[in-house]
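Once you scroll down, you'll see the structures, which are given as C-alpha cells.
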Structure 1
C-alpha cells in the first residue's frame, strides 16, 4: 500500500457541486419533505373540503409545491452553486496536495508549504466523484478521484480508513 498520495490538477464544477450536495443533503431532505407535505395538504384540502370543485389557483399552487422537491429545487440548487463557482474563481484554481501518514501538505497563496497533522481533521466521506476530508462537520477539503490512477483509489480509501480508525482506537 502506498504511504503517500498526490493530488495535482484543477477542480471541475461537477466535483464542487457533488461536495455541496453532500453538505446540503440533510437540510434539503427536510425542506423538501415539508414543502411536499404542504402541497399534499393543500391538494387534500381542495379535494375533500371544497365540495363545489377545486379552484385552479389552489390546484396550481398545490402542484407547484408537490413538484418543487423533484423538479424545481434541483435546478435552483445547481444554479446557486454555479453562481458561487463563477463568482469565486479561486475556488477552482489548480491544486497540488500531498497526503501522507504524517498529514496533509499543500501550498498557500504565497507558495509557502503548509502542513496539517491528521489531528486537525474530524473525518472523511467518499462520494462517486470525490473523497472529502473534513476539518469540521461543515468544512470539507475536496480530493477528486479522477486525479488518482485507478488502482490508487482503493489504496487511498484504505489509507484514509486506516488513518481515522487508528485515531479512534487511540482516543484522539
Structure 2
C-alpha cells in the first residue's frame, strides 16, 4: 500500500489544484490550463492496462462531476491511456518491452519528460477542445486555443512533474 500513497497524493493534489484553482482562472479566451492528465501520464508503465484505464475513468468521472463536463473529460482522457507507451517511445526512444518497463519514467531525462508531457497534453487538448466544439467553424481560434492551452498547461505541470519524478528516483 505504501508504494501507492505517492500516486494517491499526486492525484488528490492535482485534482484539487485543477478543480478549485485552474478552472477558475480566466486569463483569456485561448488559455484554459488543464493539468489533470498528468495523473494518468505519471502512473507506472508496468501497471496493467485495465488498472490505468480504470484510474483514467475515475479521474475523468471526478472532473465531469465537479465541473459539469457531461462525459467530456472521460472521453478526452481515456484515449491517452493506450498511447502512453507510444508517446514515450516517440520522445525518448526507450524501448517499452514487457521485460524492461520498471522505472521507465524515472530513466527519462528532463528534456524527454518535458517532451512526453507536452506531447500528451497536446493530444489531450486536441481531443478535449475538438469534442467540446464539435465544429471547425473557427479553425484559427480552435488551433490557437489548443496551442496556447497546451503551452500554459505544460508550464504549470512541469514543477509538479519534477517534484514527483524526484520522489520516484529517491525510493
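A value of 1.0 was derived for distance in nm of label points 7 Å out along Cα→Cβ at positions 91 and 115; which structure in 1, 2 was it taken from? Each step should come with its number before you reach the end.
Numbers: 1: 3.2; 2: 1.0.
Structure 2 accounts for this read-out.
One of 1, 2 was used to calculate Rg and Dmax of the Cα atoms in Å, giving 22.3, 73; which? Before the final figure, lay out the partial values.
Values: 1: 22.3, 73; 2: 15.6, 50.
It traces back to 1.
State the single structure among 1, 2 that was used to calculate helix-only ellipticity at 222 nm (-39500 (n - 2.57) for each DSSP H run of 4 or more, over all residues; to 500), giving -17000.
Details: 1: -17000; 2: -21500.
The value was obtained from structure 1.
Every read-out reported here was derived from the displayed coordinates using simple, explicitly stated rules and does not represent laboratory data. Treat the numbers as computed from the prediction; the structure is a model and nothing was measured. Cβ atoms are built from the backbone, for glycine too; each structure is taken alone.
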